[in-house]
Structure formats: C-alpha cells, structure tokens
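Taken together, the values in this text are just the output of simple stated rules run on the coordinates, not laboratory data. Only a predicted model underlies this, so the values are computations on that prediction, with no experimental measurement involved. Cβ atoms are built from the backbone, for glycine too; each structure is taken alone.
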Structure P
C-alpha cells in the first residue's frame with residue numbers, strides 16, 4: 001500500500017534478483033490496495049514470460065498476464081470493491097491479523113506498529129487502513145529489499161516476513177481464490193501465493 005508506508009531512505013543498486021523481488025512486492029501492494037487501472041492491466045498483459053525463480057513462477061505469472069489481457073479496468077475495480085471493500089462487510093478481509101488466530105488482533109497491531117517504528121516506517125498521513133493490510137505489508141517488504149542484501153538487511157526481511165506474512169498469506173490467498181466473485185483476483189491470489197511460497201523457502205536459507 002504505497003500510501004500507507006513512508007520509506008525514509010533507499011540504498012541502491014539492487015542485484016537483479018532483488019530487483020525482481022521488490023518489483024513483485026510493489027505490484028502485489030498496488031493490486032491489493034485498489035483495483036488496477038487500464039495502464040497497469042496492459043503492462044501486466046504485455047509481460048508474459050518474464051517470471052523468474054527458476055521457472056517456478058512462470059505458470060502463475062503467465063496466467064495472471066492472460067487474465068489481465070482479458071479484463072477491463074472497470075470490471076477489475078468493481079471486483080476489487082466487491083471482494084475487499086463491500087457494503088458493510090467485505091467478502092474477504094485483507095488484514096493479515098485476521099489469519100493469525102493464535103494471537104489477538106490488537107496485540108499484533110501494537111507489535112507491528114512498534115516494529116515499523118524501529119524500521120523508521122509508519123503510515124502516511126492520508127492512509128486510513130490499519131497497518132496489517134496486506135498491501136502495506138508487501139510495501140514494507142519492497143522497502144526492506146531496497147535497503148540491500150547484506151546479512152543485516154536479510155535479517156530484517158526474514159524477521160518481518162516471518163512475523164506478519166509467512167503464517168497469514170496462505171489463508172488470505174485461499175480465501176480470495178475460493179470466493180465466487182473472484183475472477184481477475186483469482187489469478188492475482190494464485191500468483192501471490194506462488195511467489196510468497198518461493199519467498200518463504202528462500203528467506204529460510206539466507
């Protein structure tokens with residue numbers, strides 16, 4: 001959620017793999033923050049075949065690209081609103097703490113706010129969503145990757161991912177995919193799940 005987190009500084013250049021990782025997190029943050037516009041759909045549709053991770057992301061990415069090419073922006077926007085906003089109660093909650101049943105949501109939010117502060121991050125003034133919105137978490141990961149790939153940077157990435165994304169993303173992605181109103185976002189969630197599985201495995205060996 002680009003309007004939710006305010007990175008204070010960046011460290012470049014990134015190695016090619018990290019550029020891809022940061023790009024995927026940025027895209028997922030954008031797609032889970034609001035429905036895509038026509039330009040973003042065209043960009044995704046025109047990028048089939050660029051996925052990495054040893055080819056493990058090729059299938060989910062190409063399926064997402066095909067779905068983007070077959071989706072109108074207005075339809076995607078309405079689908080997003082139906083799924084994640086709703087009237088009264090959303091079809092699918094986009095907040096990570098809802099999928100971390102072992103710990104109370106308020107405790108998670110308090111800890112998350114503390115962790116963001118320790119990283120020099122926080123909500124932008126115009127942001128209304130709680131910090132555990134998946135779009136915001138993905139934006140934090142994008143920022144942490146931008147800080148480099150030395151041991152200290154990787155420790156930050158691994159710690160944040162483990163605390164807030166690792167145990168919540170599968171429940172969230174499954175809820176999106178299983179919802180009958182998910183058409184374009186079924187492919188978004190499939191790619192997100194596939195990418196985050198790769199991330200989980202990679203961060204364990206760093």
Structure Q
C-alpha cells in the first residue's frame with residue numbers, strides 16, 4: 001500500500017483524508033450547491049461521514065481533504081485513483097504483474113486525478129490550480145508516472161473546460177460508461193497528460209498561479 005502523505009503549497013495543503021475531516025467537509029458542502037450536479041458532494045454530517053468512509057475503502061486510491069491556507073479552512077476534496085503498476089524496466093522492478101497494486105516500493109505507473117469538488121467560495125480561485133499542480137507534480141516527479149488521466153461526465157461543460165485549462169488533452173468519450181450521480185447512465189469524457197507533456201503543463205500552471213498573486 002502507498003503511505004498517504006501531506007502535500008503543501010502556497011495556497012492549499014492536501015491532507016490525507018480521515019474521519020477528522022468530516023466536520024470541515026460537511027461545512028464546505030453547505031450553502032450554494034448549484035455547481036454540484038455531476039459530482040457526489042456530501043450533504044450534512046451523516047452523508048459526509050458516509051462519503052469519507054467510502055473514500056477510505058476505495059482500492060488503489062489516495063484521497064485528500066483540501067485545506068485553504070489563507071483562512072485554515074477545509075474547502076473540498078480530491079484524490080488519486082485507479083493507481084496501477086505496469087511490468088516494465090527500471091525505474092519499476094521487473095516481474096511485477098501488469099495492473100498490480102502500487103506501494104511505496106513500487107510506485108504507480110499510471111494515475112487518475114478525480115472525485116474533486118470545492119465549496120462555492122473556493123471555486124474559480126487559486127485553490128484548484130494549485131491543487132492540480134501539487135497532484136501532478138507528485139505524480140510525475142515523485143512517482144514518475146507515464147500518464148495521468150482526468151475524466152468527467154460528458155455533460156459537465158464547466159469541468160471539461162477546467163480540465164482543458166490545466167493542459168488535459170481530450171481523448172474521446174466513453175459511451176454508457178458508468179452511473180451518474182443523478183441516477184442516469186453517463187457518458188464520460190476522457191482527458192490525459194503524459195510524461196512528455198508535463199514540463200509544458202507545469203509551466204502553464206505556475207504562470208496561472210502567478211496571475212492570482214498579481
């Protein structure tokens with residue numbers, strides 16, 4: 001298993017998700033919920049505890065609570081998921097079965113970033129930009145992954161635009177992929193960033209963060 005670790009930046013700190021975050025996440029989910037139509041955002045303390053317990057049970061994932069440092073407030077959640085190790089030469093040891101579960105000694109070959117949501121007041125701010133920068137930096141520079149996947153409900157125009165702004169390349173739509181939060185069967189729009197693109201994506205994200213400081 002991968003040991004969860006705190007990842008800190010200038011604007012946010014990504015803290016390994018735990019039941020200690022239930023109150024903060026419940027508070028983040030209150031208020032205006034109009035932007036939560038395509039994502040499971042917990043509503044109330046009981047639902048938030050269920051959400052956290054579910055996230056902690058999910059295999060091959062590393063969930064985080066997102067803390068905004070300016071006011072020391074939990075403003076949402078995000079996670080790595082679908083982490084897999086491929087059998088390949090160094091830096092991954094040979095003999096590891098394709099798709100095996102990663103660990104500290106066998107970091108993931110590929111990762112997905114998803115299940116991301118923020119309180120209404122944290123949206124369209126430096127929070128998401130730095131969160132994605134921290135996660136991508138960890139994936140590409142610590143784990144040395146080959147690719148990072150990002151996907152969303154194909155109907156979610158705002159999420160798709162946000163993925164494209166951070167440098168995700170559109171791959172296509174997987175039809176009738178999974179159940180949506182509204183109970184319908186959803187199509188999923190897939191995006192990716194591969195290792196060869198990371199330097200350019202990183203520079204763009206750093207520039208975007210700099211613009212928030214001006």
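Name the one structure among P, Q that distance in nm of label points 7 Å out along Cα→Cβ at positions 159 and 191 of 1.1 was derived from. Don't skip to the end; give the middle numbers.
Details: P: 3.2; Q: 1.1.
Going label by label, the one that fits is Q.
For the read-out helix-only ellipticity at 222 nm (-39500 (n - 2.57) for each DSSP H run of 4 or more, over all residues; to 500), a value of -8000 was computed from one structure; give its label from P, Q. Mind showing how you got there, number by number?
Details: P: -18500; Q: -8000.
Answer for the origin of the read-out: Q.
Which of P, Q yields 34 for relative contact order in percent (Cα under 8 Å, 6 or more apart), as computed? Could you put the intermediate results ahead of the total?
Numbers: P: 34; Q: 18.
Traced to structure P.
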